[in-house]
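Q: Structures are listed in the sections that come next.
Just so you know, all these numbers are worked out from the coordinates, no wet-lab data involved. Just so it is clear, the structure is predicted and the values come from calculations on it, not from any experiment. Cβ atoms are built from the backbone, for glycine too; each structure is taken alone.
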Structure I
Amino acid sequence: MNSLRKWFVQSKINWLYFLLACLPVACTSQEVTDKLDNYLKAYLTNRYFSGAVLVAQKGKILLRKGYGMANDEQGIPVLPETKFRIASLTKSFTAMAVMQLEEAGKLSLEDKLQQYLPTYPRGGDITLFQILHHTSGIPDLLAFPAYWEKLQDTCTAAEAVEIFKNQPLNFEPGSQWEYSNSNYVLLGYIIENITGQGLPDYFEQHIFKPLGMKNTGWEGAMPIETFGATGYQLQAQSRVAMPPVNMSVNHGAGALFSTVDDLYKWDRALYTEKLVKRATLEKIFTPHLNAYGGGWGIMPHQRFGKAFIFMNGRFSGFSANISRYPDDDICIIVLSNLMDIDPRIIGDNLAAILFGEEVVKPSSRTRKEVPSEVLRQYVGTFHFEKMSPPLDVEITLDGNGKLWRSIAGRPDKELIPAEENVFFYEDNDVDIVFENVGNEQYNKMLMNLLGAPYTGYRI
């Protein structure tokens, strides 16, 4: 009897082990961190990337690391603490300041611009709401030569406003959406007029200090290169340092610097009422024309189908992105001192790793000689069902041993080998990988188009 009971108990244990073995195995946090790190190392090796990256999920930091050089000439590496110009990420802070003032009863988004700038042309036709949401019709000050001249001198908000104040509107206020830095220069100027404080002082007192953002501040007469990273741009596939500029003319549209750690404190605060009440946060994160809220892009992510809040910045040697997936409590921050990098693409692929989706790492852009008999394995037609519209791509091999992409029978792109089964286009940031699925040989073609992977199968 005892042996039967023992057999019965052991059988249940064995069955439990079997069930557990059949369950999908989730990646450990260290495995996820390694995948994130390996992807970024590929960007460092194959795309000249340098920058600091922070990835967090549900309040836990999965990756916080610097890559490449903060200053190539002096051999100074990027650290997680390195300060970067964040350019248009400044707009999210300016929008927060506006909403704090509305919550305090010091302004209303329905107020007319003329209430704060009485001499502004057509100020009676433009509301603060329209300025906040880029529907004012006010042209972008970057379109005018006077703006570029101001980058060499300290510039007040009033002086920056004069650059575009008397220019005609691009469209009737409220009728269209058009991204314009002028809108957020105006908002910064209005904040200064209402509070009697300079915008840098307002930020420090009402946002940075309450959140402990000790490494975020205003980049004016002292350029970022003197205390943070140096900005670079690619020229003939070499990193060339950009000349220092005075960012004060960008004012509420783009004059801040920060670190990945401080921006993560900012992300955490946006789940709380430390800065404004919940109802005000909901107003900030409500999308209007072109999916733009209060200083943020807000939309379901096209690739993941998840709620997505983001902001990008790019200026004179620097690029920046903060991507937030509020339903999953994910925050991804990419700050780079290479202007040519698209940090949103990097952020998207880091998110794909967290969501367990397929990611193509950037490959080498160096041609490798691959025999024709190997290349011949990839010849055929591949159907990409999830492209819009669905697309058939034919791969052909010419008499010179080169693979070509053909669409509608027209060869238009050479597939240049980086490895035996990995290819790239010469003039586009596209990586292509041929893979085996099941027992079929190279029946899967994976294309990385602008950071998003598309899968085609041989037909």
Structure II
Amino acid sequence: MRLKQWFIRTVSYPLYEKSRGLTVRSKLRELEAGANRTPEQIREHQLEKLRSLIADCGARTPYYRELLKRNGLTAGSFRSQDDLSRLPVLTKSLLRENKEAISVPGLFRRTYCHQSSGSTGEPKVLCADTEAESHRMAALFRSRRWWGWDIGAPVLEIWGTYHLRPSLKRTLRMSWIENRFRHSVMRLTDATAAETWDVLRKHRGAYVRGYVTSIFGIARLFEESGRNPAELGIRAVCTTSERLYEYQRRFLESAFGCPVIDEYGASEVGIIAFQCPSGGMHLMEENLIAEFADPPRPGPADAKSLILTDLNNRATPLLRYEVGDLVRPDPEPCACGSGLARIRVDIGRESDVVYLPDGSRVSPVLFCHMGQYSFYEIGRKIRQYRIIQKSLDRFDVEAVCNPDDQSEVEAYFRKAFEEDFDGLVRLDVRFPDSIPPDASGKHRAFVSEIHPAGPESG
């Protein structure tokens, strides 16, 4: 395993990077060289990049060219990050409605397209140019290196169910360029626990990364069956995509006998924040400007709506993009000494677990994949969706789409449910004109009506 990691870090990844026009490692060196920047120096760096971005948007992006002209703004108008408030917030609905005028991938020789998870019920595909992709990957690698997790280190992802199998080309890339392997544990059963145990033994000494509900659920099943994952030599567990509760962190640290790292990102902008060994959730401020606005509806104390400006992506510029998450700014300096600002992502409800008639449990992230992979199955025909569990064996699907597409959309969801749930559940599909947000002001792809929400205790 060490030989393969060395080969990837020194041979295959550099060759891949060069063939794709990426500059990840050089940007990684720049980030690490600037590790001792003060908050003031970071803000100066941000402002320089912001002005360059504004100038580029005014010249090449129709949506922002008109927006800047209408507000009488130029790159020189932005003397500090606070001047961003002179621009309106870019909501998800505005992005969807104006995507053709915002996204200009045709101006670039190569772009990287990312499908959102659809956790808000509004799946989308956005493109990033090679510069933006390089910056995103460099920030991720820098953050992982805080924990000794270097390029080429083996990673086992405890991930979701895929309606499409990865191609041979993708499989080879994951194995010999990223040293990354995926394993689905959407169905939390004793059989899945036994299978996952064998996979973890095969990848002994790897980093484990994946959904909180999946990793936590499997660890509980290990405990119930008398298995001890601490003997597998897992280097660290990295949780993503769902809120990590403190009781889950403590349990996973004890079960696996290793650190548990929290990661926060979004497909639209890449990695947003990453936990350091001192416990601080640091924003990737070299790539992003974060603003904290009052939420549209009252939320928990100190809760703020996160608004981000991506400082690198010219293919799909996002200025003041409303992520749709509530966070808490953390103004206290971190014990690690980094000048990067911190946030807390401990707001919001724990993802509902899906319970099935046969006693098995499923992560709700499965439904995000249904929205995400609908792009491949039927194209971009679903504008918004929500799945509601009404009882153990009944689900309602609400989907917003054109009337002419309703039959195809219904057939897609029925096929997906049949494949994933083996005929255990009934499905009703409805087509409302719109789907309103919940009481917190957020759209959620999945809502459970069969058990109390909220974290467990202990």
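Q: Out of I, II, which one gives 16.8, 57 for Rg and Dmax of the Cα atoms in Å, for residues 106-289 alone as computed from the coordinates?
A: Working through the options, I get structure II.
Q: A follow-up question, please. Distance in nm of label points 7 Å out along Cα→Cβ at positions 234 and 258 computed as 2.7: which structure among I, II?
A: Derived from the structure labelled I.
Q: While we're looking at this one, here's another question. If we compute distance in nm of label points 7 Å out along Cα→Cβ at positions 114 and 346 for structures I, II, which one ends up with the highest value?
A: Max of distance in nm of label points 7 Å out along Cα→Cβ at positions 114 and 346: I.
Q: Among the shown structures I, II, from which was the value 1.15 of Cα Rg over 2.2 N^0.38 Å calculated?
A: It was calculated from structure I.
Q: For which of the structures I, II does the calculation of Rg/Rh (Cα atoms, Kirkwood Rh), for residues 210-329 alone return 1.01?
A: Checking each candidate, the match is I.
Q: Tell me which of I, II gives -10500 when you compute helix-only ellipticity at 222 nm (-39500 (n - 2.57) for each DSSP H run of 4 or more, over all residues; to 500).
A: The correct label is II.
Q: Oh, and also: Suppose you compute distance in nm of label points 7 Å out along Cα→Cβ at positions 394 and 418 for every structure in I, II: which one lands on 2.7?
A: I
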